[in-house]
Structures are given as structure tokens and as C-alpha cells.
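Read-outs throughout are calculated quantities, based only on the coordinates presented, and are distinct from any laboratory measurement. None of these values were measured; they are calculated from a predicted model. Cβ atoms are built from the backbone, for glycine too; each structure is taken alone.
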Structure I
Amino acid sequence: MDDSVIAAIAKWPNVPAVFGWLALTARGEWRLRGEPIASKAICDFIGRNYTHDEQGRWFFQNGPQRVFVGLEVTPWIWRLDAEPSGSLRSHTGRSATRLHGAWLDESGRLFLQTDIGFGLLDSADSGRAAGCFRVNGEHEFAPDDLEAWLAGGSSRVVVSGALLGLEGNADLDRLRADDAPRRFGYIRVPQPD
């Protein structure tokens, strides 16, 4: 958190929180009252001061005020860097280093648990990420393999962290998108206490 934010909290500790104004899309875009925030400086400031409370409500600490964030899907949106070796970064620019889990939902979207937290891979990177799947730990996932696996096939699919620029591997599991907030401890639409 920025030093100026910490100082503002100390100076004005009882500023009311804001709900329903700020949102994070499934593409990792910040939106204020439905409109995209175009300023990179503002987006960077939000990203540096983005965190959560003990209830799993995510917020941006704007000086002394908490601005709670409506999440379209997850609290983190993952993106693959452009270079071939690639690395996985959050929508706030933080680099993940370790893969802890991987899931595909009923729509074929890829969710990853990293050392930073749980999030959704940006759909623009889905094609590149598909190359990190290994069926029975051996060959690359083909379109037929995906269809069979989503239909309940029993092949073991491993996600290679190294191919995402991460340490570790993870077995790919199935996930119902609606179950993710409860399972991973976050609230998509935060409400006042």
C-alpha cells in the first residue's frame, strides 16, 4: 500500500466506505460506474492499493476510504507476458511465481491458484495457455482431448507451470464457476456490514 494511503488512514480513520461504484471485469479492466478507467496512472494506483478484508470483500484503499470492488468473476485476472518464455502476471502487474492449482469451468475458462491468489486467465491468453496442458503427463492437449475431458473423460490432465512461467505443476480439475466464490473465499458483490 502507498505511504500516502497509510498516512491518510491514520489521519481520518472513520471515513465511510463506498459500494457499487468500482468493478473489475473478466478481462482485468477497472470500471467506475460502468465506464472503463482509461488513465494508466489511476489504474496503477488502484492496483497498488488493492486488497481484501477478512470477509473476502475486495477493495481499493483510496486514501482513508475503502472503495469496494464488484468482481465480474474473480479477484485476480491472469495474463501471459508476450515473450515466448512468458510469465504470468495479475491485472495489477504483479508477477506470480508458483502454481498451486488449475481448473476449467463449464465454459472452458481456465482458473489458476498461484502464490498471489485465485484468478481467471484472461480469455485473450486461452489459446496460448492450452499448450501447457498435458494428457496423462505426456502429450499436449488436442481439441478432441478437451471435449472428452469436459464431457467427463477420465484422462489425467496436468498443467505445466513451467510453460506458464511458474514453478510447479497442477492436476487440472473441473469447477462450476458459481461455486468459485464460496470455495475460494471471496465475495463477488460486496455489501455493507
Structure II
Amino acid sequence: MKKGIAFFDFDGTITTKDTLLEFIKFSKGPLSFYTGFLLYSPYLIAYKIKLISNQLAKVKILRHFFGKMPLEEFTQTCNAFADKALPALIRPEALQQIRDHQSAGIIVVIVSASPENWLSCWTSKMELALIGTRLEVKNNYLTGNIIGKNCHGEEKVSRIRNAYELNEYAEIYAYGDSSGDKPMLALATKSFFKPFRN
């Protein structure tokens, strides 16, 4: 039996802020950011009061900011964000916990609703596995659509089970900070909710 595996939510658990919002600010600037969210505020309100799904609200935002954006340009922006902005958002306690798991021979997997595009830059450097939301690309342009389902709630569990045989691990750790992480936390033999808050 393998020693253990640890699943970490990213936004709000490892980071101090939502990286989708920070990425939009970074790539589009504050004026475009606030204008776009004002325009789509009815969808965000509808999501908050559970009239529409998390996925529909997210796709509306992604289409507005990144629909028809060349993949090459988007990738360059993701790399720049990961290098310049992301390090300042990482919680030191979360980073230390990840390193402690790695030192103990435990596999660490980031499981996030944020797109894999900018997370992969960071997870590659950290030698971590990644499960995230996947963005659709057609003819080398982003459409703003999501491939399959947004990696949130029960979809996190589905993606984890598709990637790993959990009964092969002696210990399963999970770290999260929101209701969307609770199905993933329920998988674990040791779960931690909002563990890195000061």
C-alpha cells in the first residue's frame, strides 16, 4: 500500500485571494476588471442566490474577458502572472505543509476550480500534480467555455476518483476552505477546513 496522498484546494486555502479575479486584474487592468464585473453583476448575484450554477456564472465571465483571445498570448500572460503575482498570494503555512508532505513521501495534488493554465506554471515548479478546470481552445483561440464541468464541489471528487485509486493509499489528506471543497474533504481520512488562517 502507498504511504499517502494529499489533496489541496488552491484559491483561499493555499492563497489569500481568488486567483481568477487576480488574474483578470493582472491581465486586463483594474478599469476593465471593474467594468466587466459591473456589466455581469446580475449573473454574479443570480449565482450567489443560487438561481444559476457556478459554471454558468464563470463561463459568462471567462467569455467576456478571454473569449477569442489567442492561446499564445493567454499562455504568456499565465506565465507572467505565475512568476510576478502568484508568489505574493501564497500562504507560507500552506507552502510549509506541502513541503512537509513531500518530505514525508506523500503525493501532493492541487485540486482547483481555477483554470489549469496558470496553476500549472506553479505546480510544475513545485513538483505537484494538478487537477483543475480546463478551458476550451478552438483554432488556437480561447472560446471562454469550459471543457466538461467546472472543477468545483462534487466534480472535484469525480476528477480525483478518475485519476487515483484511493484504496491504494494508507492515508488520504484533504485541505479546503469553502462549501465547494466539502465533498473532497469527505474523501479524506484526515481533513482540514481553513487550516492556514492566522
Structure III
Amino acid sequence: MSLKKQKYILPRNYLSYSQIDLWRKSPKQYRKQYYSCEESSFKLSTPAINFGKETAEKLENRCPTLSHIKKYSNPEYKILVDIGGYPFLSYLDDFCDKEKKFLEYKTGKIPWSESKVKKHKQLDIYSLAIWKKHGEVCDTCELHHLVTTDKLRTRSTPIRLTGEVVVYERVITQEDRDKMEEEIKEIIKEINNDYKQWRKENP
């Protein structure tokens, strides 16, 4: 895909959900991570995070121990599109090319809920990205919560999947996608203006 010429100046040559999420939560931390090149200080490495990454790799590689979990045909599906005048990069956990729909996997002991899934902007962004790239997208997506053990009690009893999978279905309409695109446009402008000012103050 040929992306439009960039008209904004941001610290990275692309945006992603994680960047937008961090900017929303803490512009101060975003500046430290992306403006000041202190990214390594924010790369958390906890047993839960590492377990999530290991599980994602197993799902991508179609590990037989996870055969009970629903999958599509394109794990870790990469999408690079123009959203709001800037390159936007997404990696979908799994994607069905025929039906243009996706799956999102989450691990962890903290339960999800219908209301939490409904507010989870990552799903809106992925739906928008698919629509931007393919010109169509299934309005229905699924978030699968792969439940883990309650806690890491000792080193000899590591975090593990309980085998329980809670599936949440979410409907994302074109109105939702349009709204998400407008939100991204505003965030791009905010970061652009903030970053330009920071560069003036930190030549």
C-alpha cells in the first residue's frame, strides 16, 4: 500500500494502539518513552507480561496444547494504513481474510466484562484498520479471555492457563469506526503540536 505523504511530525514514523493508549493515560510518560528515548525504562518485564507473550507465540505457532482455542487463518496479521494523515501500524492476533473479521486474545486473572469489552478502544482501532485496508470489515469481532491461575505463588508454581476461555462478542458499527478515526486525528494533532514544542525547548 502507498501511504500519503506525512504532514505531521511525530517521534515515531508510525502510530499504534499502544502509543495512543499511553498518550491518553499519561502524556508525561509518553514524552519520556518516545521523545527522550527512554523507552527501555518503560518496557516492563513481569511474570504476567512474559506469560502473555509466550502464550501469543504459542497461538501464532499453532501449539497443540492450545488446540481448544478458536483460531482463524492469519495469526499476527500485520496492517499498515493511513489514519488521520499518519501511518498506523496494527498486529491483529488472528484474522479471517474471507470474512474480514478478527480475534483478540487476552490472558490474565482479572476478569473481563461486556461493558469493559465495549469500551476497549483497541477493538475499534483494529476494525477501522481492516476497513481502511480492505474496504470492508465484519462488524462483529470476538475477544477471548484465556483465564490464568490467580497468582504466582512461588517459582515452582508458575502462571498457567486454567483451560477456561471466556468469549465476548462485540459489534462495531461504521459510526463507531468513524468516531474512532476522529479521535485518532485529534490525538495526532495533540502529539504533533506537543512534540514540535518539545523540540524547540530541547534542541
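Here helix-only ellipticity at 222 nm (-39500 (n - 2.57) for each DSSP H run of 4 or more, over all residues; to 500) was calculated and came to -4500; which of the structures I, II, III was it taken from? Structure I accounts for this read-out. Rg/Rh (Cα atoms, Kirkwood Rh) was computed and gave 0.97; which structure, I, II, III, did it come from? The value was obtained from structure II. When distance in nm of label points 7 Å out along Cα→Cβ at positions 11 and 179 is calculated for each of structures I, II, III, structure I gives the greatest result.
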